[in-house]
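These are the structures in question, set out in turn.
Every number here is computed from the coordinates shown, using simple stated rules; none is lab data. Note that the structure is a prediction, hence the values are computed from the model and not measured. Cβ atoms are built from the backbone, for glycine too; each structure is taken alone.
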Structure 1
Amino acid sequence: MRVTVIGPGAVGLLWAGRLARAGIRVNLLDHRPERAERLSAHGVLLEDQEGERRLSIPVTARAEDLAASDLALVCVKAYHTADAAQTLGRHLAPQGRALTLQNGVGNVEALVEALGPARVLGGITSEGATLLAEGHVRHAGRGQTHLGPAQGPLDDFARQVAAMLEQAGFAAQAVEGCQNLIWTKLVINVGINALTAILGVPNGRLLELASAAALMDRAEAEAEALGETLGISFLHEDMREAVREVARRTAGNISSMLQDVRARRRTEVDFINGAVERKGAELGLACPVNATLTDLVKALEQNY
């Protein structure tokens, strides 16, 4: 299988690095030609439990190169997904499919609009990645990955993708119910990401601060209630404990939202806590904790 990872951020570098180390044909697509040239010249430096290794991975800024890919793994920020989807619609090989394991909601829908439901896979991952420098990523926490078709029953291609990720050392499973996966991840992100960004702490610290833990539970409860109203079947019977377990398992991880705040970048809060607030308003469900967390993170952005 030929794979293109779109986006050389922390998550994109982690997936590309692990795939390349496993001998899978992979390249990176970057929208910045000058950075693509540097990454191609210097390679990707991957740190994980197996040690540190520099990997030579082809990096291109030519969207036309997508024509050679069987799978495009979309690793851009949620606010860039619409642009990535349009690029895929123009250039991805006719038999090629796209997989999103991104944070937030709306990513699958954007890809489906561009490619059609039969060519889109959606899923979730709790793998932790920290960008230390350009082209330098640390695997900050092991997790699980679930993926499946955007619509319809589980198929052989989804199973092949899961097997490929297993080959690269990820705990991956192909399952049905794409939206159930995405909402499960959303509830986890709702509980963790904004609070870590506001407080400036790693994930596990939220469990050590009584007030932060209480806010985490309340944010999670709002999102869970909203998902239940939408008919979501969550992967975990006890979502409150699932959020806490992810925080424990990735205790030392710096969340992607905190990484963005520290780098003075736009965050994905509008697609996580903000999405809960908006969807709740549509359904007449108040989500005041998520509304407040959204406003606080956006205030941080405005104060850069």
Structure 2
Amino acid sequence: MNRYLLDRIPASEERSLFTLVENKTSYCFDSCELSVFETHQKAEKVNLYFNHFSLTSMISGKKIMKLPNKPAFDYLPGESVILTPGELMEIDFPEATQGNPTQCMALVISDDVIRQTLDKLKELHPKEHGWGDWEIDPTVFHLNNNQQLAETINRILRITRSENGKVKDIMVDLTLQEMLVRLMQTQARYVLQQSSSKSASFHPLTEVVMHIRENITAKIDMNSLADIACMSRSSFFKKFKESMGLTPAQFIMKERIGRAQKLLQYPEMTITEICFSCGFENLSHFITAFKNEVGMTPKVYQAGE
């Protein structure tokens, strides 16, 4: 899955640093605290925790994260990690230098804002029976940023750095609520994309995703997807977009591009063969769609340039 990067933040000057390891610059708002952490030298076993629910996202560099009862993992730009209150992180910084510091942002979010956002969604946009409920899933804690999630995080960073006065708090509050929705949509997509066929009968969207994958090489009829979900076409489109953050057509396109990326790892396959094996009707459309999603043509991607 493609990862969307956050905007780079100019590194702090050396004379402004209190410490070379996890130097912290914080901005306080009514609903959250935004902190930017910078590490300017290699370090190991650095402990950190937050008292409230937090969303962190890597800006530059690399961390090795160790969370309680979870395997250690690389934490890279374009990725986010959510942390429950009091969850202890042990962090290694294998590549940080003063010329190339590791940067990570953290949003420590008010419990009231999370509860109010969830209550509003449940009241105004309840999910269909069997589609689950609006919630932040603590088990889906390590995510690749999709475009929508990265855009809302970037917007909060830009507001923090460019706006002044009380309007800054209002703009951060509104964007924070949108970010929480995008986070839940990102988690929902991850869960459904990882679901096995055993869970299809318990979740209509899982069955829809399975049908898309099983028929990705052919033209997919939107009415058939609505029938699988046992909904009218208009209701299906609305609820799919609310839950996943994408229209069904956008989701199908991402699935086709993802399949193409896997097939492009095999140099013996031609671009034309891959095009039609991923359900595209012509080569020109495939090349344009692939470049729009991945940022390069299929030929360049296959060559690994």
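For which of the structures 1, 2 does the calculation of Rg/Rh (Cα atoms, Kirkwood Rh) return 0.95? This value belongs to structure 1.
When distance in nm of label points 7 Å out along Cα→Cβ at positions 20 and 124 is calculated for each of the structures 1, 2, the largest result comes from 2.
For which of 1, 2 does FRET efficiency 1/(1 + (r/R0)^6) of positions 140 and 268 (r between Cβ atoms, R0 = 25 Å, to 0.05), calculated from the coordinates, equal 0.10? For FRET efficiency 1/(1 + (r/R0)^6) of positions 140 and 268 (r between Cβ atoms, R0 = 25 Å, to 0.05), the value 0.10 is produced by structure 2.
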